[in-house]
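Undergrad: Following are the structures in question.
FYI, it's all coordinate maths here, none of it is from the lab. No experiment lies behind these values; they were computed from the predicted model shown. Cβ atoms are built from the backbone, for glycine too; each structure is taken alone.
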Structure I
């Protein structure tokens, strides 16, 4: 599907998904756009891990986060 409009940023797309998630995701798949990416992933199949400080993060990058006090990185230690 395409629209005759400027593309949303990944952050804007994630917000739209959260707004409509209850209707788009009846099986509760937890769709989101991981930080630094431009596509949807599901947390149930390992597409991203959730960090209360960083949001949705790719599993490949979650444990090497540079933010001070990141709970995901600290959990891996």
Structure II
């Protein structure tokens, strides 16, 4: 007895193509660049004690999109 699998294969291919299109559109929507503002870094010590390049700093706390940094003691 010979079974014809072409309709099942066509349904499977149509499902996979539609799933691929849905996932592409969803990913494209999620990756769109929004109009958000970049985070603001605030140094919590006086300006004379600003660390030189490569010096480790400590994250003291964050508030919204503001990040407060301080020296490691």
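Undergrad: By the measure FRET efficiency 1/(1 + (r/R0)^6) of positions 17 and 57 (r between Cβ atoms, R0 = 35 Å, to 0.05), tell me the structure among I, II with the highest figure. Each step should come with its number before you reach the end.
TA: Working: I: 1.00; II: 0.10.
That would be structure I.
Undergrad: Let me ask something else. Thinking of I, II, which structure, once relative contact order in percent (Cα under 8 Å, 6 or more apart) is computed, gives back 25? Mind dumping the intermediate values first?
TA: Values: I: 18; II: 25.
Of the options listed, only II reproduces it.
Undergrad: Computing distance in nm of label points 7 Å out along Cα→Cβ at positions 9 and 41 gives 2.0 for which of I, II? Please report the intermediate quantities before stating the final value.
TA: Details: I: 2.0; II: 5.8.
The read-out was computed on structure I.
Undergrad: Taking log10 I(q)/I(0) by the Debye sum over Cα atoms at q = 0.15, 0.18, 0.21 Å⁻¹ from the coordinates of each of I, II, which one would give -0.56, -0.76, -0.96?
TA: Working: I: -0.56, -0.76, -0.96; II: -0.73, -0.84, -0.95.
This figure was derived from I.
Undergrad: Here helix-only ellipticity at 222 nm (-39500 (n - 2.57) for each DSSP H run of 4 or more, over all residues; to 500) was calculated and came to -9000; which of the structures I, II was it taken from?
TA: Values: I: -9000; II: -12500.
It must be structure I, since only it matches.
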